[in-house]
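Read-outs: derived from the displayed coordinates by stated rules, not from any lab. Here the structure is a predicted model, which is why all the values come from computation and not from measurement. Cβ atoms are built from the backbone, for glycine too; each structure is taken alone.
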Structure I
Amino acid sequence: MSEQFPLRITALAARHIRQAESWWRENRQAAPNAVRIELQRTFALIAFQPNIGSRATNTTLPGVRRIYLRSIKYHLYYHIIADPKCVEVVALWHKSRGEGPPI
């Protein structure tokens, strides 16, 4: 059985999440909770399998991985912290924003 890592969300990632949820509720009325639902599913996945995401090459922070959230077209950026052992979410970034998140 796999170990579950605690999940921590940085202030920057929390801001990105709030902005995405707000935009989605206003502009995607057929699925207003899609961001929240997709993030909950992805948080559970990376807590159990933190190495599942691909290595992010568009960040300056070392060891960052990203996973594509297909239904909402965002990338979730995160890395594994050794002490205390956890998965830290550092950004939620839409591909239309350009190069990559400021991390």
Structure II
Amino acid sequence: MERGGIVYILTNISNDVLYVGVTSDLQKRMIEHKEKKYPESFTSKYNIHKLVYYNFFPTIEEAIVEEKRIKGGNRKQKIELINAMNMQWRDLWEEVSKW
């Protein structure tokens, strides 16, 4: 069975740094971010672990294409994408952690 993919955007507590990622297991990946499993990573160094956007795709390949598209955009486009889903920029981890 083929596994889908999820594109996600994280930010820090002050919402001034954005990180775009892709994964097939958002719960597991978020725990890695929150626990700073990779201490030398960008997200660990800049305390980026607030989930503000995610989107599911039927295949990981489709998710990777979307991740690259988002990463290729400017900050304004990323903010518009987040606002369309999560206008308050609340941490969506609580809902994701209950899946």
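Descriptive notes on the structure:
- Structure from which 0.30 was derived, FRET efficiency 1/(1 + (r/R0)^6) of positions 6 and 30 (r between Cβ atoms, R0 = 30 Å, to 0.05), options I, II: I
- Among I, II, which structure scores highest (criterion: relative contact order in percent (Cα under 8 Å, 6 or more apart)): II
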